[in-house]
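Rule-based calculations on the coordinates, nothing more; no lab input. A quick note: this is a predicted structure, and the numbers were derived from the prediction, not measured. Cβ atoms are built from the backbone, for glycine too; each structure is taken alone.
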Structure 1
Amino acid sequence: MLLVIDVGNTNITFGVYDKEELVTTFRLMSKTARTSDEYGVLITDLLINNKLKLEQIDSAILASVVPNVMHALTGAIVRYVGIKPLVVGPGIKTGIKIGSDNPREIGADRIVDVVGAYEKYGGPVLVMDFGTATTYDLVEADGTFSVGITAPGIRISAKALWEDAAKLPEIEIKKPKSILARETISSMQAGLVYGQIGQTEYIIKQVKKESNLPELKVVATGGLGRIIADETDAIDVYDSTLTLDGLRLIYEKNR
């Protein structure tokens, strides 16, 4: 079985594949400092809780945008799982051509997402990831990753509201019953969610217009992506496992 690991700014997401089937997923917080032994014990326990044994894992791949996690996490996989993970980075085979001025600046998570979207849905495709940041990445029909747009994620915007405005409380991020809010919490929820919907629709519209790709397929992923995807016709597909599938596909290309 293949262990795939996506290290994001907020969470570390693990998935286990039996060939092409995603057997299970689990998460840890990435902002919590841990030793390799702590990671090892947690990974071992989470696998056991999901009815899997360490000896069933025979390969691993990891993508990270958090450098200070890498040493302890990779050490844990080597020591406790007994595997040296393949790390997504320069020189790895992805099947995607990078058309930006500085390919090394592109985060591993974005590479993984575009590989997953291009392989699963074809191109041209606009890939959106609603994570800590909201990213919009365009892959052309020939597999060239040519355009990347980065905006603050919904949680970053929400955090700025309640941390920088003394009288605004910390809230749950969800769509309120109406944009016509009559009290503080629903007014914040309306601004955050409807504001993100508006941003999403406008950026998609402009990308289609300036790239001259009016029939461009739009695929979204990420924790809060479902909230937005359910509220707009501008997104064609919401794929909750896109990043994990992208990691599996990259591993297969490098096996």
Structure 2
Amino acid sequence: MKKNCFLLIFASMLFGFHASAQFAKGTLMLGTTIGSTGYSSASSDYGYDLGTLKNTGTNTFTFSVGPQVGVFLSPHVVLGATPAFSINTSHVNSTTINTNNTTSGSTTNTTTLTVTLGPFMRYYLNPGPGNNWFYFQVNGAAGTGSGTSSGTSYTTTTNSNSDGKVGNIFTWNAGASLGLTHFFYRRIGMDVALGYSYSHVHNYDTNNSYATNKTSGNTVVTPNNYSLNTATNGVTLAVGFHWFLRG
């Protein structure tokens, strides 16, 4: 019994030594985030004094991937940078019930591709059970990109569709997460993290709308260019691998 206890204590000390050694000041953390996904949903109801009712729903999905490079400033603190490639899709659905009980509505779909670069700071807590280390991380980034948009709408007299391009994108984001690094080899760890992210996107859309009269069948083309600012709050889930190399 005493021998087993001794072996257990020795093994714990040995892992603790390795973990402390690989987290020494100057250690490089190199890796990649395989996928960081986020989803958010929002719904708004408008009740106008004149009696018009309007409902708007927005669903947004994001996916990003990119390498991470960091250096340990101390055995617990990592400072680094993350360039990332992101895909963002949003679906906006709007329905309006007018005072004369007629209904109109619209649907807009937007997809953008962006490239961002920003810093991150990670703080490793004390080791947990097994070869696991918990950490807390904050990060931010800024970037640019382009995309496309399309949509449909209807009124009592017309059916419309639209298409356009999304340009002049400037995006920035900030977030925080709580994660776990599992070491399945001394210097190779897998990260799993759950967090919160806020992002803001400004872009300029060039858009054409094609409205077809239900009675005559005539189609009218109307330019519909606009600037758009979008703020999004959401939950993120990230998975990645890192190599810890002594400097």
| field | Entry that produces 24 once percent of Cα pairs over 33 Å apart is calculated, selected from 1, 2 | value | 1
| 1, 2: which one has distance in nm of label points 7 Å out along Cα→Cβ at positions 28 and 236, as calculated, at 3.8? | 1
| request: Using Kirkwood radius over Cα pairs in Å, for residues 140-195 alone as the calculated read-out, with 13.1 as its value, let me know the right label among 1, 2. | output: 1
| task | Kindly point out which one of 1, 2 the value -3000 was derived from, the read-out being helix-only ellipticity at 222 nm (-39500 (n - 2.57) for each DSSP H run of 4 or more, over all residues; to 500). | result | 2
| task | Compare mean projected area of the Cα convex hull in nm², for residues 76-171 alone across structures 1, 2 and report the one with the greatest value. | result | 2
| remark: FRET efficiency 1/(1 + (r/R0)^6) of positions 124 and 220 (r between Cβ atoms, R0 = 41 Å, to 0.05): greatest across 1, 2 for structure 1
